[in-house]
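Below you'll find a set of structures to go through.
Every number in this text was worked out from the coordinates using simple rules, so none of it is lab data. These numbers come from a predicted model, not from an experiment. Cβ atoms are built from the backbone, for glycine too; each structure is taken alone.
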Structure 1
Amino acid sequence: MGIFVDDFENLRQNGITKTAFKRFSDPNVVPLWFGEGDIPTPQIIREAAQQALDNGATFYTHTLGSRELRIAIQQYIENQLGTPTDLERICVPGSSMLAVNIAVHMTLSKNDHAIVISPHWPNVDRAMSVVGADITYVRQDFTDCKWQLSLEKVFDAVTDTTRVIYLNSPSNPTGWTMSAEDQNALLTFCREKQIVILADEVYNRVTFELDAAPSFLEITEPEDPVIVVNGFSKAYAMTGWRLGWLVAPKGYQEQLAVVSECFNTSAPSFIQQAGVAALTKGEPIIKDLRERYKAGRTLVMDAFQPHSRIQIAEPEGAFYVFPKIDGINSSEHFTNTVLEKLNIGLAPGYTFGPKNEQHFRLCFAQSHDKLKVALQKIVDFIHEY
């Protein structure tokens with residue numbers, strides 16, 4: 001028994017950072033473990049931040065976010081989805097993960113039940129564990145080299161204490177994308193049960209066949225039990241800026257402001273100005289990055305699909321693959337060995353939820369020359385492993 005609460009004492013580092021921090025700053029490592037590429041944030045966004053700094057944008061903003069940025073988000077949602085959204089529903093607390101944390105505190109307390117659609121980003125269930133929630137994982141099915149979600153399994157997992165269902169679409173790490181039909185079915189169920197859908201849509205614009213993945217904002221009413229999280233990191237190459245937003249049900253403006261102030265007060269004002277530039281001038285950036293990621297996906301599929309021991313699904317969105325390797329039983333040992341022998345950083349499958357020990361995650365957002373060399377080394381290594 002330690003001096004802190006058990007839910008805190010029992011936390012353990014996720015497998016991504018546990019692996020990566022061993023050689024985090026090593027220039028000899030090809031870093032395919034984190035969800036980012038190797039090109040800097042585009043100039044038009046950097047210049048907006050610099051101009052804001054030069055103009056003295058170093059003070060507090062409203063705890064919900066600057067009015068200018070929230071209006072830009074409001075207009076972006078309407079332009080992109082054709083959905084009007086009340087300004088009072090939009091909160092810009094800082095990073096998208098911070099938005100997830102706020103959503104967790106809005107929906108869960110000790111012994112409440114949460115359902116997490118898995119494989120999933122590991123920080124999400126850790127945020128739920130900190131508040132003492134009980135978690136059930138509903139795993140996407142991996143059959144015939146395709147990731148799919150059975151809504152019946154989700155519905156069957158619901159209990160009398162279920163308060164929230166978390167899903168990330170497009171998915172980190174599988175690339176699975178929820179269809180509009182399934183979104184409607186889940187929304188209908190959750191309306192009836194008064195269960196909150198926590199929809200993590202940070203990869204909403206990182207799609208390969210559509211301009212955007214289906215969004216719950218397209219089908220919800222303002223009072224529906226749905227919280228949508230989005231952000232700038234993935235679509236605009238802004239991972240280090242830590243800027244994201246959430247859209248909550250109508251009527252909670254005061255509470256959102258209070259809880260946001262408890263966590264972070266607000267995102268830095270000059271970074272919020274960079275967000276405005278991204279939303280108002282960034283469509284060409286999204287399209288350029290999409291083509292880059294799509295080419296990276298092709299390189300990965302061409303390298304891995306012919307291999308008899310590798311089962312891999314072509315991702316519909318995001319910029320990861322989550323292949324299964326026949327014959328391995330410890331994803332941590334596999335990725336540690338790849339790091340030691342090949343100087344390539346991968347994320348071990350176990351950290352993305354139960355039943356993933358034969359999987360690893362690879363981010364294909366890196367430059368293509370670097371990616372090609374790494375992929376060939378991984379394929380050769382698997383032949384011998």
Structure 2
Amino acid sequence: MHKLSDFDIKNKNLTIRVDMNVPIREGEVIDQTRIKACIPTIELALKNNASILLISHLGRPEEGRFDDGLSLKPVAKCLSEIFQFTVDVIKDLEDETIYNGSSPIQVLENIRFFDGEKSNKDSLGKSLADLGDIYVFDAFGTSHREQASTHSAITNSKFSCAGLLLEKEIEALTKALKNSDSPFVPVIGGAKVSTKLELIKNINIKAENIIVGGGIANTFIKAAGYEIGKSLYEESMLNIASQILESNKVMLPEKVVTSLSFEGKNIQEKMLVDINKDDMILDQFVTEAMKQTLLDSKTILWNGPLGVFENESFSKGTEELSKIIASSDSFSLAGGGETLTAINKFINKDDVSYCSTGGGAFLEFMEGKELPSIAALKAKIL
């Protein structure tokens with residue numbers, strides 16, 4: 001796979017696929033995390049006097065139709081504030097001002113407004129590939145999607161390469177997946193076992209222990225024979241959870257926070273053995289054994305919260321977990337939207353070795369799958 005450093009980008013026209021699918025409220029970007037992650041690649045291009053056209057999606061608009069509520073204008077405004085010059089939005093691939101505008105950075109309007117993006121239409125991919133001198137792919141968060149801007153544009157380009165962010169993502173995730181120091185301890189939370197089953201199976205082979213949280217933990221707790229009341233769990237996953245438990249690697253909580261409703265009716269702290277049929281498990285405490293396992297580890301993989309942490313009443317487990325990981329000397333890798341939200345809420349992001357920008361892409365990479373965008377980049381030959 002070619003890197004940006006493999007090319008002379010001085011005075012070149014660069015088409016850069018980024019992931020700037022950010023939350024927007026009343027025309028303002030309210031979380032710049034994904035935008036800031038792309039800045040190193042953009043700054044390198046600017047230092048080399050390159051002209052830049054950024055491509056991104058935003059939300060899920062109806063393909064082929066403009067939707068002002070999902071326009072990238074707020075993203076362009078945010079970039080203008082970061083770089084202190086106007087960043088223009090380009091609405092048409094035939095626009096003659098592409099690479100010839102008053103600003104060195106331009107943003108193509110939401111790529112999902114263009115017909116053929118989701119279906120990986122070759123004609124759209126070729127049009128995108130032909131825009132500039134080099135097609136730079138720097139959108140790890142969309143690298144699991146085989147779409148026109150994430151796949152066909154790469155295969156149709158004369159020259160394509162990974163951006164700096166994609167390089168960092170691959171390096172950090174590969175370190176955790178294949179080259180991690182032992183003991184390796186994953187923390188897997190979230191709602192459903194089914195969405196993370198392949199991840200759990202893949203990491204169970206090399207993990208010293210696995211800490212589970214959220215609805216995923218509830219399924220394992222029930223599979224272990226405990227009452228979970230009205231807690232969220234997956235009936236269809238109980239047999240698989242039982243099989244995974246046989247490895248004796250899964251660490252279950254001992255004490256949890258229950259309520260009779262998500263709103264927090266009759267909140268109580270209970271041991272697993274004391275849960276009754278009307279309880280809902282909405283948070284869990286980190287056991288002393290879990291804490292020591294994390295502190296003794298050399299590599300930690302974290303994906304998913306331990307409870308419904310958005311509610312202060314059910315946030316203690318995730319907060320405690322965050323602080324333990326932050327205090328650890330291990331190489332720590334975190335990924336997934338909820339995980340990053342928890343990190344930003346409870347600790348300093350810099351206390352985690354690497355925070356991935358990927359959600360679905362993060363999961364699929366850690367499952368051992370080859371992602372379409374990365375496969376396309378690897379297949380390119382100069």
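General observations
- At a computed -0.40, -0.94 (log10 I(q)/I(0) by the Debye sum over Cα atoms at q = 0.08, 0.12 Å⁻¹), which of 1, 2: 1
- Ranked by mean count of other Cβ atoms within 10 Å over residues 183-190, structures 1, 2 are topped by 2, which has the highest value.
- Computed 0.4 for distance in nm of label points 7 Å out along Cα→Cβ at positions 119 and 359 - originating structure among 1, 2: 1
- A value of 25 for relative contact order in percent (Cα under 8 Å, 6 or more apart), calculated from one of 1, 2, originates in structure 1.
- Origin of the value -9500, where helix-only ellipticity at 222 nm (-39500 (n - 2.57) for each DSSP H run of 4 or more, over all residues; to 500) was derived from one of 1, 2: 2
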